[in-house]
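Below, each structure is written out as structure tokens.
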Structure 1
């Protein structure tokens with residue numbers, strides 16, 4: 001017997017339901033690796049002396065790093081494994097800083113479902129909040145995905 005994919009199909013997502021991911025702590029190593037990968041060495045993220053003079057008083061993680069971590073946290077749950085046909089759109093609103101040592105998780109709410117003209121797929125919109133250890137949303141986002149439907 002082969003590996004069975006864990007992803008939820010279009011029908012299994014119910015409007016209004018919420019799902020919560022595991023959490024992870026953002027480290028200096030995460031920020032350094034992301035700076036190297038992205039080429040974004042803005043001193044706000046990489047220079048503690050510079051960052052002390054900013055409103056945050058210390059270095060903060062890149063917004064896109066936090067967004068990428070959100071994608072990893074959500075996908076790590078298996079909810080989209082093998083059932084996502086396409087990521088159609090992601091819209092992010094950055095609400096607060098993520099500092100080194102902050103621990104974040106995601107709260108995913110099924111916002112909307114739409115039928116398509118093709119019987120093997122549907123579109124689901126998710127409201128995805130990245131929440132820190134204080135319970136504050138640091139990112140509010142909307143992800144729209146094309147999802148497989150259950151086999152007839």
Structure 2
């Protein structure tokens with residue numbers, strides 16, 4: 001049995017510890033806000049935060065999260081940084097199809113929790129790990145910069 005916290009709730013699973021975390025999150029945990037993309041760690045759609053670090057859940061074994069705090073996009077609305085990021089993406093209409101956005105939101109929130117003043121290069125590096133086939137990159141960058149400005153204004 002593997003015990004971890006999912007969006008603040010103690011969660012247990014009897015899944016084999018070698019099963020990719022994305023499968024456990026989406027199926028027994030019903031966290032459909034975690035997207036399954038490529039399954040090979042190339043697209044970023046399945047990104048979650050594990051103990052505050054953005055990680056692709058398709059590349060993590062379920063056994064590796066024993067005792068960890070796992071956050072999915074569902075948790076962003078109740079997070080002081082994540083809620084600002086989420087609102088900026090909504091205000092700037094940064095998503096087109098929306099499939100990749102959940103992973104981007106998680107990576108950006110994790111970055112801004114560590115560094116409220118990231119360079120543009122660091123911002124682009126963070127978002128570059130996420131594939132977006134719709135071409136919403138300009139809106140995503142604009143929404144990210146809006147979120148950064150709003151968070152900096154609160155300091």
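Couple of notes before you dig in:
- Comparing relative contact order in percent (Cα under 8 Å, 6 or more apart) across structures 1, 2, the highest figure is found for 1.
- Structure (1, 2) behind the derived value 0.4 of distance in nm of label points 7 Å out along Cα→Cβ at positions 107 and 131: 1
- Computed -12000 for helix-only ellipticity at 222 nm (-39500 (n - 2.57) for each DSSP H run of 4 or more, over all residues; to 500) - originating structure among 1, 2: 2
- With FRET efficiency 1/(1 + (r/R0)^6) of positions 59 and 91 (r between Cβ atoms, R0 = 30 Å, to 0.05) computed over the structures 1, 2, the top value is the one for 1, the highest of the group.
- Which of 1, 2 yields 3.4 [distance in nm of label points 7 Å out along Cα→Cβ at positions 19 and 83, calculated]: 2
- Winner on mean projected area of the Cα convex hull in nm² once structures 1, 2 are ranked, highest first: 1
Read-outs: derived from the displayed coordinates by stated rules, not from any lab. None of the values given here were measured: they were computed from a predicted structure. Cβ atoms are built from the backbone, for glycine too; each structure is taken alone.
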